[in-house]
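Visitor: The structures considered in this document are given below.
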Structure 1
Amino acid sequence: MGIDQIKRAVFLDRDGVINRPVVRQGKPYPPDNLAELEILPDVPEALVQLKAAGFELVIVTNQPDVARGKQSQAEVEAMHHFISQQLPIDDVRVCYHDNADNCHCRKPLPGMLLDAAQERQIDLTTSYMVGDRWRDIEAGRQAGCTTILIDYHYDEAELSPPHARVSSLGEAAEWILKQHE
């Protein structure tokens, strides 16, 4: 593929898509440290299939606990290094801000997707956003991606309906690949 060719991508939220979230009172939270990080069972195979089909794989994750002083940036980066060593991930984009920071990169705003698309020459209209929360779906919708919700039935509002609703990244990968048969 030439450097001037546009690519397609699957943008992936981290917690709940790549790794198991910690669920407290119906709401998902990230693992506190690398020792608590557990890659979900069907993730490696799903990512290998998507990569083989020619998709760029880009993690886009909000990690506001850094801004809140509950987690260190070094701990988050250690988790991302581990994930990148285990899985065929092309890029990891992180927003360390909290809502009050009003940054363009914090989902539900599409900044991480738009920045990655520009830098990596990704066509957002042929790309997908896979997430487990309304913020992921809204960011994907605003970026112009097809959106897929991994539905864990969290106790939170759904503001943007996804294009597809599945129960795992494996099912999301199957759905994406069927769109390109």
Structure 2
Amino acid sequence: MQVVKIPSERVPVVIGKKGEVKGNIERRGKVKLDIDYEGEVEISSENSIDEWKAADVVRAIGRGFGPDRAFELFNDEFSLKIIDLKQIFGSDKDITRYKGRVIGHAGKAKRVIEVTSGADLCIYGNTISIIGRLDALGLAESAVNKLLEGSSHAKVYAMLEKGRRKMREEKLWEER
């Protein structure tokens, strides 16, 4: 059994209208969920890998992703990465400033990272979460980390373009 703690305001999203999201997680993940309204979700299954995948789906929903996007984590090709800004920065003021750097003016930086890498970002609370295929996830995480380290947006965008070209070349090479 695994226990996942999510924000209480995200519990209704995990449950869904008439329990359909919870039911889909249980059915697709082959698990049993026990959810309390404080945000504690108990996940149990005969198979620990099923528990692990379902826990990632619940974590992703808890970090702000919609259920449809989170359900991609049932696919072995997709992974979730959560960057906890409280572990990196000391003050709430710093966290707010660096979240703003990752979002960018009118959401531009976030959008560029998503479009260029192919991964999805969600900035929620004190975390930045990423869902994507492993290569996309690595590229997006690298871009986020560069922004958090203070690199200019232009340098990060250039790094993303270079990474995207490399991913395309590797994909073409594999298709031969």
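Visitor: For distance in nm of label points 7 Å out along Cα→Cβ at positions 45 and 69, the calculated result is 2.2, so let me know which of 1, 2 that is.
Guide: Of the options listed, only 2 reproduces it.
Visitor: Quick one: distance in nm of label points 7 Å out along Cα→Cβ at positions 85 and 117 came out at 1.5 when computed from one of 1, 2, so which one is it?
Guide: 2
Visitor: Here's another thing I want to ask about it. Starting from the value -16500: which structure in 1, 2 was helix-only ellipticity at 222 nm (-39500 (n - 2.57) for each DSSP H run of 4 or more, over all residues; to 500) calculated from?
Guide: 2
Visitor: Match the computed value -0.51, -1.23 of log10 I(q)/I(0) by the Debye sum over Cα atoms at q = 0.12, 0.18 Å⁻¹ to one of the structures 1, 2, and report its label.
Guide: 1
Visitor: Continuing with this model, one more query. Of the structures labelled 1, 2, which one yields 121 when volume of the Cα convex hull per residue in Å³, for residues 37-132 alone is computed from its coordinates?
Guide: 2
Visitor: Another question, then. Just checking, which of 1, 2 has the largest value of FRET efficiency 1/(1 + (r/R0)^6) of positions 5 and 101 (r between Cβ atoms, R0 = 35 Å, to 0.05)?
Guide: 2
Visitor: Of structures 1, 2, which gives 23.8 when mean count of other Cβ atoms within 10 Å over residues 53-60 is computed from the coordinates?
Guide: This value belongs to structure 2.
Visitor: Computing distance in nm of label points 7 Å out along Cα→Cβ at positions 29 and 165 gives 4.1 for which of 1, 2?
Guide: 2
Visitor: Taking relative contact order in percent (Cα under 8 Å, 6 or more apart) for each of 1, 2, which is largest?
Guide: 1
No lab work stands behind these numbers, since they all come straight from the coordinates. In this text, all values refer to a predicted model and were calculated from it rather than measured experimentally. Cβ atoms are built from the backbone, for glycine too; each structure is taken alone.
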